[in-house]
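**Student:** Input: structures, listed below.
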Structure 1
Amino acid sequence: MKTGIIGCGNIGTELALFIDKTKGFELKYLCDVNSNNIEKLQEKLRNSTKDVGIEQLIKNSELIIESANKNVVGKILKNKNLDKTGKKLLIMSTGGIIENINLFNKIKNCRIYLPSGAIVGLDAIKSVSGKIKSLTLTTTKPIRGLRDAPYIIKNNINLNKLKTKKIIFEGNLKKAIEGFPKNINVAATLFLVSRFKNVGIKIIADPKAKTNIHEILCKGDFGEIVLKTDNLPSKNPKTSYLAVLSAIQVLRNIKNNVKIGT
């Protein structure tokens with residue numbers, strides 16, 4: 001399966017290394033705004049790849065992997081070469097889907113994969129979609145994972161002064177994505193699987209935290225679903241290592257003939 005990766009940072013690199021050694025995949029194309037990222041990645045790969053633009057990558061790849069940022073998602077979804085039979089698209093920056101939901105809903109032929117990312121229990125949430133009365137996500141992160149977020153800068157929040165954990169944001173999905181574009185893909189994924197419009201989101205900064213914690217509470221006629229993940233960060237403090245592992249599992253499932261779960 002000819003594969004192209006858009007975004008060769010931490011996640012893109014991990015996925016490239018997995019594909020490079022896995023039968024059934026052929027990593028052919030890499031795309032990144034920073035050519036240094038591509039060069040560093042190519043030095044680690046056993047097989048040769050080409051540095052190309054998004055247009056050529058989408059046109060010539062059977063499997064397209066987005067591991068860049070939410071702003072790239074719209075460019076991919078609107079590309080004329082994407083929505084064709086036989087194409088597959090794996091999206092990591094699910095927040096970009098929310099901002100381009102109309103484009104996303106128009107895709108009919110390309111098969112789209114959304115990894116569960118840093119949270120668990122999406123099969124359960126999906127099974128009760130349409131019967132949910134309330135759905136909340138509480139995310140607790142170390143200080144270094146929240147620095148430079150637009151919401152932090154806009155509201156002049158000095159994270160260095162925090163001595164104990166503090167709620168720094170409470171709001172809806174749209175505002176969370178705008179304020180924390182690199183931190184809140186889990187919330188976007190939660191909405192996409194539940195289709196519950198009023199997902200409540202709370203973000204907590206904890207100066208003593210070493211992990212990224214995501215807690216989900218889902219209530220409805222079925223009862224309650226309580227989910228919690230306590231994730232070690234990846235090499236990028238804004239991303240949980242579980243997000244990388246979940247994407248790798250999606251790649252495995254593409255090639256497997258046995259599927260467990262919905």
Structure 2
Amino acid sequence: MRILAIISGEYGRRHVNNLCEFGPPQWRFEEWQAPPVLPPVIDDPEDHLPDHFPATDLILSFAEHRGVAELLPEIARMSGAQAVIAAVDDEAWLPRGLARQLRGWLKDMDVVCVTPKPLCTLTENDYSVARGSRITYEHPLISEFARHFGQPELNLTLDPITRTITAAEVVRDAVCGCARFAAQSLVGASADEAEEKAGLLHHHFPCMAAMGIDDDYGDTLMHVSGNVLKVKVGEQVKPFKQVQVFRPDGRSE
């Protein structure tokens with residue numbers, strides 16, 4: 001698969017580094033550094049783009065500027081891309097209205113576009129855009145990408161006697177690499193503390209999703225992202241947790 005990654009800062013650089021290091025060897029990456037400044041309204045996308053782009057199957061947009069979204073249809077046309085993943089880890093970078101427009105613009109070009117918010121909610125068939133709201137999609141290239149990177153999936157092995165994690169396999173990493181980072185440090189953690197520790201590890205990585213309250217979630221996207229990882233860990237350690245029962249004073253069996 002030929003992938004074109006669009007970046008504009010450290011956020012995108014971290015994503016690309018993780019993909020290049022841990023992605024399948026048959027994936028081929030090209031990178032384009034988006035302009036640091038773009039006008040509020042882009043009338044002629046060609047004025048802000050290079051003369052050509054390499055032939056591409058999938059575009060990954062990690063840009064930290066909303067104007068890049070307006071360039072994506074022309075980039076898709078120039079590169080021949082079949083699909084686009086445009087990350088929404090900050091509402092300022094890709095507002096919800098512009099994300100809907102982008103999906104529509106690309107659909108009119110027969111290019112499938114997904115806009116996972118946050119990026120680590122992407123699975124092989126859907127993604128989140130707001131609390132309790134997910135959008136389904138069908139495209140083999142995006143699904144192939146999401147088999148490896150997107151909503152974290154860990155396979156935890158626990159010792160039933162000590163109730164501690166003895167191994168943590170990364171089935172699907174977050175695009176940024178957070179799930180892999182957390183998995184390495186979860187080994188040795190008890191079932192009782194693992195879920196909370198996963199949340200702390202996510203914070204310490206650190207997650208680079210927005211820290212302001214997002215209207216679609218009523219929470220920060222950083223917190224939403226951390227909860228995705230905590231839930232995945234919590235589901236697997238739950239059978240090994242020690243259940244404590246508290247009885248009011250003075251009551252007997």
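**Student:** For the read-out P(r) over Cα pairs in 10 Å bins from 0, in percent, for residues 140-219 alone, a value of 17, 54, 25, 4 was computed from one structure; give its label from 1, 2.
**Tutor:** 1
**Student:** Where does the value 19.5 come from, among 1, 2, when mean count of other Cβ atoms within 10 Å over residues 76-83 is the thing being computed?
**Tutor:** 2
**Student:** Rank structures 1, 2 by relative contact order in percent (Cα under 8 Å, 6 or more apart) and report only the one at the top, that is, the highest.
**Tutor:** When relative contact order in percent (Cα under 8 Å, 6 or more apart) is computed for each of 1, 2, structure 1 gives the biggest number.
**Student:** Let me ask something else. Using FRET efficiency 1/(1 + (r/R0)^6) of positions 100 and 212 (r between Cβ atoms, R0 = 25 Å, to 0.05) for the comparison, can you identify which of 1, 2 gives the largest number?
**Tutor:** 2
**Student:** For which of the structures 1, 2 does the calculation of mean count of other Cβ atoms within 10 Å over residues 4-11 return 19.5?
**Tutor:** This figure was derived from 2.
**Student:** Let me ask you something else. Could you figure out which one of 1, 2 the value -0.94, -1.27 for log10 I(q)/I(0) by the Debye sum over Cα atoms at q = 0.15, 0.20 Å⁻¹, for residues 28-155 alone was computed from?
**Tutor:** Derived from the structure labelled 1.
**Student:** Also, I was wondering about something else. Between 1, 2, which one scores greatest on FRET efficiency 1/(1 + (r/R0)^6) of positions 84 and 132 (r between Cβ atoms, R0 = 25 Å, to 0.05)?
**Tutor:** Looking at the calculated values, the largest one is 2.
**Student:** Upon calculation of Rg and Dmax of the Cα atoms in Å from the atomic coordinates, which of the structures 1, 2 produces 18.4, 54?
**Tutor:** Source structure for this number: 1.
Since every read-out is calculated from the coordinates, none of them should be taken as a lab result. From a predicted model like this one, the values you see are computed outputs, not experimental measurements. Cβ atoms are built from the backbone, for glycine too; each structure is taken alone.
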